[in-house]
Structure I
Amino acid sequence: MSNKLSIRQVELYKLSIPLIEPFITSLGRDDSAENVLVKIVTKEGIIGFGECSPYMPINGESVDTCFIVGQYFAQALKGKDPLDIEACIQLMDSIIYANGSIKSAFDMALYDIAAQHAAMPLYQFIGGANDKVIVTDYTVSVGDIDKMVADALKIQAQGYPAIKVKLGKNGKTDVERMRAIRAAVGPEIPLRIDANQGWTVEEAIVTLQALAPFDIQHCEEPIPRWDFMRLPEVKQASPIAIMADECCGDDHDAARLIAIDACDYFNIKLGKSGGIYKGLKMVRMAEAAGLHLQIGAMIESRLAMTAFAHFALCSPAIVHFDFDTALMLREDPVTGGIVYEKNGVVKVPDTNGLGATIEEKWLSRLEKVVV
């Protein structure tokens, strides 16, 4: 096989799928997944798929901005070698700053092509092994306490091994939310919380200390992302481990957080990091610093979720998996890909490349542009 390929065309699609019920965090409410699909076709006939779920409050991107910026990338990448992933990433970075969400969809498609070309599953291509059980938690939206308790009990009854709870809407009320949930689900099941930047520094410290009796595994992003220089102060005062999420976008953010000893965990999302290439750099940094990792998601379909699961097999430092959002969609457009088994277990495909595609009959229904 030739060691060089050439990109012939790029197709961009808008994918909108309603959610089974609204997903509510301190940042806002989502009623549907509004995603972008990238399909890269090589002259040699290998096709790679990627997907992103842009989220304006977190990465400053929308489906529309991704569609426009994606066309810049498509024009620039035509004729380029998709196997030279580093050069393709550098080219995209030279065209526009940030825009990590749409970059991640292109990155994913490039890795899909490269792993297919190497005749390896994606996890193997990036140096991983299918040697651990991936188990996703399931998330309770923030809101009325009775509804949150009912949702937590439903998740427990469905056999998920951990419950993640969205908070960040008034620290005092958040304590009451967790008191009620812990009382309802009992002492055994692990609880994790995510404030999505909803507390001030002082409120975060008081709230985290008040939450100590409820045996919480970790807290994601307690304070505003821009205030990350004060995250070490929160970490020092908190009886609960701190996980950086929104303030930990790419490898440069990771380096800053490590330098100031800001957190116990990173939550790596490929839609924040710009994809697998930079995500791998973050993993290596975390390993060197002795930090553990969670791989998370926005509201992607099983296509991107399959890439996240492959990525989660790249390091033993990755210990938590937040892959529930694909289960919240009313429709599943994906052929192949990860399989959700009982009790939150996620099985990763052993086929070459990503192992997940979207068939033409689905794509034909979607708004698209071909470059």
Structure II
Amino acid sequence: MTINIGQTIKSMRKEKDITQETLANFLGVTNQSISKWERNETYPDITMLPAIASFFDTSVDNLLGINKIEQERKKQYYCSEYSKLWSEHKFEDVTTLMKEAVCEFPGDFDLLVKYLNCLTSTQDKADHLISVRTEVQNIYEMIQEHCTIDSIRIWAKKLMCRYLSNLSNIPGSDVDISEAEKVLLSMPLMQNARDFEAMYIYYDYPEKKKQACANGVSELLRLLGESLFRAYEGPTEYDEKILESFIGLLHAVMPDEDYGKSFNHIIYDYGYLGVKKYLKGDEDGALKCFNEEVRLAKIFDGLPEVSVSTSPTVCGAKFEKTKTNLGTYKMQSRVKCLLEERYPLSEKFRDNPKFKNILSNIE
């Protein structure tokens, strides 16, 4: 797709009878930069596009002069491929794809925040996180200054918060945790989120209220599970009573085993509970927990891409598996890795025929 942004700028400038110098002064660039743009020798930095569009009282889309139908078709392609590659954990491929997307549609904030997600999500590569700092900062500031869609602005804040937190742990990054805290303090409280507030507004709409409460409970349980997960350093650190209580809560709220967003938590919690029981000498209890961990992993792997809860409290809540961090990876493969390598179990215990039988049930 050919983008003649330079010619568009030139035409708009002449139509408004504006000199290159006037435009250059507004944007804080040189006259030579404007001249090179208009000759298509160079292109404006993507962070300048909203300002240029604002100067000419137009949209970034019109500034780029892209056919609307083709534009939307291509954006849908990028979003679809992003979801697919992300769910498959093909992070290098999805980063390359989204870099191409924002080069083609630099004014699309939905694509920009997805690209920001790609840039900031590689926690185990310190050199990469440091190398993209300027690009991350530019994209973040562009979204905060020019995007009017709250969900995108908040997502960008969330990504920036975690990115700065990760940088603060890298020697030589010159980033302090206080920088992440500044972003954190600008974000809304949990109680101000959409799913929570939706439960309050449908007093006279019984069906909508029921659906909102189902979605709210589902999301609150997910957040509770995530909060508990973050509160401990690993399976050996968990409090056994808390594990049993949370598992019991999930059973009580979702007796049909339609755990949805909490599926990964109950699977892992059974594994962690099994570790706790093993460490205190209750091997039979541990085997029961590990068997349940595998059983639920098989149920999760067998779920369709979209499933709907039937348990009374969460009836109607929709779970889209590929839109979670669980992706399309087989949960059974993850559980097998935990049982065979990650959990602190002795070789004698792993040689137990009952334990081997549990592993043999993993597909």
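Structural remarks
- Structure (I, II) behind the derived value 0.96 of Cα Rg over 2.2 N^0.38 Å: I
- Given 3.2 for distance in nm of label points 7 Å out along Cα→Cβ at positions 105 and 225, calculated: source structure among I, II: II
- For FRET efficiency 1/(1 + (r/R0)^6) of positions 185 and 305 (r between Cβ atoms, R0 = 35 Å, to 0.05) computed as 0.40, the structure of I, II it came from: II
- Entry that produces 0.00 once FRET efficiency 1/(1 + (r/R0)^6) of positions 17 and 281 (r between Cβ atoms, R0 = 25 Å, to 0.05) is calculated, selected from I, II: II
- Which of I, II leads on relative contact order in percent (Cα under 8 Å, 6 or more apart), largest value: I
- Each of I, II could give percent of Cα pairs over 18 Å apart, for residues 241-344 alone, but the derived value 45 comes from I.
- Origin of the derived value -11000 (helix-only ellipticity at 222 nm (-39500 (n - 2.57) for each DSSP H run of 4 or more, over all residues; to 500); candidates I, II): I
- Test item: distance in nm of label points 7 Å out along Cα→Cβ at positions 129 and 177 calculated as 1.3, pick one of I, II: II
Where a number appears in this text, it was derived from the coordinates with a stated rule and is not lab data. What you see is a predicted model; the values in this text were computed from it and never measured. Cβ atoms are built from the backbone, for glycine too; each structure is taken alone.
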